[in-house]
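Every read-out reported here was derived from the displayed coordinates using simple, explicitly stated rules and does not represent laboratory data. No experiment lies behind these values; they were computed from the predicted model shown. Cβ atoms are built from the backbone, for glycine too; each structure is taken alone.
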Structure 1
């Protein structure tokens with residue numbers, strides 16, 4: 001017997017909206033000629049996937065050794081250049 005691909009399980013989601021927000025969804029769905037549920041599934045899920053992908057792209061992955069080196073660099077005392085020291089003096093009015 002051939003196996004049929006599994007149909008994804010559907011899970012209900014209830015969202016409480018004010019009437020203005022619900023009306024906006026209804027109008028947007030009507031423009032696409034789809035139900036409000038289909039609109040929310042199509043638009044919201046796609047946006048959520050884009051946001052998750054974007055967040056993952058911005059994640060920096062480091063080995064434990066790299067993490068330690070990064071932490072140590074953040075904890076090291078700042079060594080100001082001569083120009084930075086002069087600027088600090090100017091900003092404090094000690095020129």
Structure 2
């Protein structure tokens with residue numbers, strides 16, 4: 001393994017992360033949602049609209065999206081290893097206050 005690979009920041013595809021965090025029942029639903037440009041990502045003060053499910057998120061990123069008429073704003077805390085129970089999924093993010 002290369003030394004720089006050991007220092008690489010942990011990342012995850014946005015569609016996988018949304019599915020693991022239990023915002024969507026299937027990964028394909030999460031991918032379709034992202035392809036519709038309905039997720040905003042803020043990283044290091046730069047805001048962008050995600051357009052591909054293959055885009056990566058990392059801890060510290062802020063996401064804003066609306067599902068079912070409810071606006072959701074979260075900070076990514078962890079990537080997760082699997083799609084676990086709801087209690088485990090809630091450890092992957094922390095809610096943001098929207099004013």
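Quick look at the values:
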item: Mean count of other Cβ atoms within 10 Å over residues 53-60 from the coordinates reads 7.9; which among 1, 2; result: 1
item: Comparison of 1, 2 by Rg/Rh (Cα atoms, Kirkwood Rh) - largest value held by; result: 1
item: Which entry (1, 2) yields the derived value -5500 for helix-only ellipticity at 222 nm (-39500 (n - 2.57) for each DSSP H run of 4 or more, over all residues; to 500); result: 2
item: Origin of the value 0.30, where FRET efficiency 1/(1 + (r/R0)^6) of positions 21 and 69 (r between Cβ atoms, R0 = 41 Å, to 0.05) was derived from one of 1, 2; result: 1
item: Top of 1, 2 by mean count of other Cβ atoms within 10 Å over residues 13-20, largest first; result: 2
